[in-house]
Structure 1
């Protein structure tokens with residue numbers, strides 16, 4: 001997976017960069033093994049720090065999550081939690097869709 005970080009108006013240390021890679025890797029390992037790219041944007045919005053995560057998993061599957069908090073690690077954790085929830089729901093929808101298709105084919109044939 002290709003990981004790109006964009007920083008706008010805030011300071012990001014190396015520890016946070018490695019934390020981003022580890023956390024996204026763990027989330028992807030749990031739900032989707034392969035991913036094409038992830039783009040994480042750290043920015044400052046008034047008195048809050050904002051994190052936007054965009055994850056391109058496969059053909060026509062792009063998942064976005066965003067969160068704001070008083071510090072960057074908290075904002076990233078909240079955005080990563082939202083991303084994990086969206087991936088879990090997407091995976092469930094795919095499983096149910098394929099199960100319904102398989103059951104429909106067996107009933108017809």
Structure 2
């Protein structure tokens with residue numbers, strides 16, 4: 001499987017990379033944290049690590065480390081606006097439960 005971006009999320013990432021003036025893609029991972037146990041981590045990547053799994057979605061490289069891939073396989077990231085709030089939304093088929101804020105989950 002893979003970790004993918006919707007077209008709207010890819011456009012948002014592309015704009016941020018252009019504004020930064022550098023970057024090879026978006027690094028997506030997880031860490032132990034949050035009210036549900038696991039929290040998503042997003043950061044712009046300037047290099048591709050040797051053990052990264054690299055997926056391309058709408059011309060944006062998505063980088064995932066092997067430990068995070070177990071929890072993220074099949075995940076789609078979208079960029080949504082709801083009222084005055086905007087941000088990435090994770091559509092993760094591996095998540096059994098999500099906290100109310102959508103930033104942490106359990107498997």
### Task
Assign the value 31, calculated as relative contact order in percent (Cα under 8 Å, 6 or more apart), to the correct structure from 1, 2.
2
### Message
Quick check for you: by Kirkwood radius over Cα pairs in Å, which of 1, 2 is greatest?
### Response
1
### Summary
Working back from 1.01 (Rg/Rh (Cα atoms, Kirkwood Rh), for residues 3-42 alone, computed), options 1, 2, answer is structure 1
## Note on the structure
Comparing distance in nm of label points 7 Å out along Cα→Cβ at positions 19 and 51 across structures 1, 2, the largest value goes to 2
### Query
Can you say which of 1, 2 returns 3.5 when distance in nm of label points 7 Å out along Cα→Cβ at positions 59 and 83 is computed?
2
### Query
If helix-only ellipticity at 222 nm (-39500 (n - 2.57) for each DSSP H run of 4 or more, over all residues; to 500) comes out at -18000 when worked out from the coordinates, which of 1, 2 was used?
1
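Read-outs throughout are calculated quantities, based only on the coordinates presented, and are distinct from any laboratory measurement. All values derive from a computational prediction rather than experimental measurement. Cβ atoms are built from the backbone, for glycine too; each structure is taken alone.
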